[in-house]
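Listed after this line are the structures, all set down as structure tokens.
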Structure 1
Amino acid sequence: MKIGVSTASLYPLETELALKEIGKAGVKHTEIFFNSESELKPSFIDILLDIKENYNIDIAAVHPTMSLAESFMIFSEYERRFKDSLQKFARYSEVAAALGSKYIILHGGKPNGLTTDEEYCERFMALNRETQKNGITVLQENVVNYRSGDIEFLRSMCDILGNDAEFCFDIKQSIRCGYNPLDLINEFWDNIRHFHISDHSLAGDCLLPLKGKFDFETFFKILSEKNFSGTSVIEVYKNAYADKNEIFDSLKKLLLYIKT
């Protein structure tokens with residue numbers, strides 16, 4: 001069972017500095033959230049690789065900076081933009097492979113995008129065919145205000161694609177969509193490959209783990225019983241903490257928690 005911290009948790013700290021802070025804190029597993037197009041340049045990837053190797057960090061997944069535009073770029077009726085996006089994901093898959101990652105995280109389309117679930121899945125698999133040339137799999141994340149925030153859409157993806165419907169499951173997004181995270185985890189377990197973890201309470205829906213009421217005991221029990229071999233990364237926003245060391249303290253508590 002692998003637990004780490006996403007560089008997104010340190011935003012707006014620059015990506016390479018966030019990765020370095022993660023390494024300095026002794027964190028061994030991460031996900032890199034890219035924040036600008038220039039960060040895809042070979043010279044920048046070399047910087048990330050130097051940090052990765054210096055601190056012996058496993059980078060489980062990458063998150064494209066274009067996530068906010070994916071509905072417009074990928075899941076619209078304008079074919080040329082989609083073809084451009086295929087090339088963009090091809091580049092992300094090259095970057096992911098260079099960093100030793102397995103996954104690219106996708107927010108996907110919004111409800112006002114392509115009209116049918118079948119069309120959506122065709123685009124999703126076209127992305128996968130492109131990225132799998134470099135051994136990388138695209139994971140659909142459950143995200144509020146996106147099609148993937150609807151449980152019926154996730155069920156439809158599974159019905160249409162079977163095991164090819166592969167997901168990144170985000171706890172806070174599940175809460176924002178009005179679903180019990182553990183219920184969704186149990187229902188879609190066979191399709192989940194990667195987790196974004198956080199906590200929640202009446203104080204907020206995006207807290208550091210063990211600062212709210214989420215049942216981490218049951219969560220880790222499920223992962224243990226299912227022999228989950230993927231990675232769970234803490235992904236929170238800057239208003240979830242006053243000092244970055246709180247993130248790393250939260251991780252240390254989680255690591256102790258799963259050893260008891």
Structure 2
Amino acid sequence: MVDAPQIEDKSKSDDELVGSEAPLLEHLIELRKRLIYSAIALVVLMIVCFIFAGQIFNVLLGPYRSIYSNPGDLELIYTAPQEFFFTQLNLAFFGAMFLGFPFIAAQIYMFVAPGLYKHERKAFVPYLIATPIFFLAGVCMVYFAVLPMALHFFAGMQTDEIKMLTSVSEYLGLAMTLILAFGICFQLPVVLTLLAQIDLVNVAQLKVGRRYAVVGILLFAAFITPPDPISQLGLALPMYLLYEPFNHVGALG
């Protein structure tokens with residue numbers, strides 16, 4: 001015979017989820033609303049970032065500026081009349097994605113939250129906080145360490161006859177690619193912890209797959225970064241250090 005408290009707890013749990021159930025059409029309407037909000041936010045931020053594209057450009061130029069003892073020696077070029085304009089558009093989009101990420105993440109959470117139990121919603125909140133923190137950690141890693149070292153490596157290949165004349169679009173493309181790559185890769189702890197919460201991975205599986213993970217990390221770093229050992233190791237080593245703690249008992253608890 002089932003105890004009355006157990007029946008009451010089960011009914012509360014059922015009511016908690018049933019209250020969040022909705023027909024497919026309502027889910028699609030809600031999804032459309034969240035997508036519209038996100039698109040509007042991105043467009044507004046892109047317009048603002050285009051206005052301040054010069055300031056964003058100066059910030060991203062910091063690592064390049066650091067390789068010159070005399071800032072006046074820094075020189076960037078563009079080889080097509082429209083190149084710098086489209087570079088500013090790319091900067092605006094990059095700035096909009098960077099600044100709008102917390103808002104987009106909140107919209108994703110508000111879309112999926114009605115389908116979660118209350119305890120699941122509470123458990124999801126720390127990940128919303130951890131995600132931008134780890135993303136910023138990856139950005140700082142690129143800005144203050146990896147990109148300056150990679151640029152020093154490339155600049156050191158110059159000779160008296162061969163000089164490095166970098167175009168604006170190529171440098172900013174490199175900087176933005178590395179920033180996004182490191183920001184995404186630094187989400188590894190968040191992803192592994194979430195997978196552990198829903199019982200898709202465990203410590204034993206990660207230990208068995210360590211060798212494959214190392215190979216995958218090296219291949220990914222070689223694919224996403226420029227063909228130099230500094231930036232490749234700069235991405236591969238932090239990713240492995242973020243992966244390794246999850247191979248120990250209790251890391252996924």
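What follows is calculated from the coordinates using simple rules that are stated; it is not laboratory data. None of these values were measured; they are calculated from a predicted model. Cβ atoms are built from the backbone, for glycine too; each structure is taken alone.
For this structure, a couple of remarks:
- Ranking 1, 2 by FRET efficiency 1/(1 + (r/R0)^6) of positions 199 and 223 (r between Cβ atoms, R0 = 25 Å, to 0.05), the structure that comes out highest: 1
- Structures compared: 1, 2; top value of Cα Rg over 2.2 N^0.38 Å, i.e. the largest, recorded for 2.
- Source structure (of 1, 2) for distance in nm of label points 7 Å out along Cα→Cβ at positions 23 and 87, computed value 5.4: 2
- For -23500 (helix-only ellipticity at 222 nm (-39500 (n - 2.57) for each DSSP H run of 4 or more, over all residues; to 500), calculated) the corresponding structure among 1, 2: 2
- Cα Rg over 2.2 N^0.38 Å, for residues 55-118 alone from the coordinates reads 1.27; which among 1, 2: 1
- Structures 1, 2, by mean count of other Cβ atoms within 10 Å over residues 135-142: label with the highest value: 1
- Mean count of other Cβ atoms within 10 Å over residues 103-110 - structure with the largest value, from 1, 2: 1
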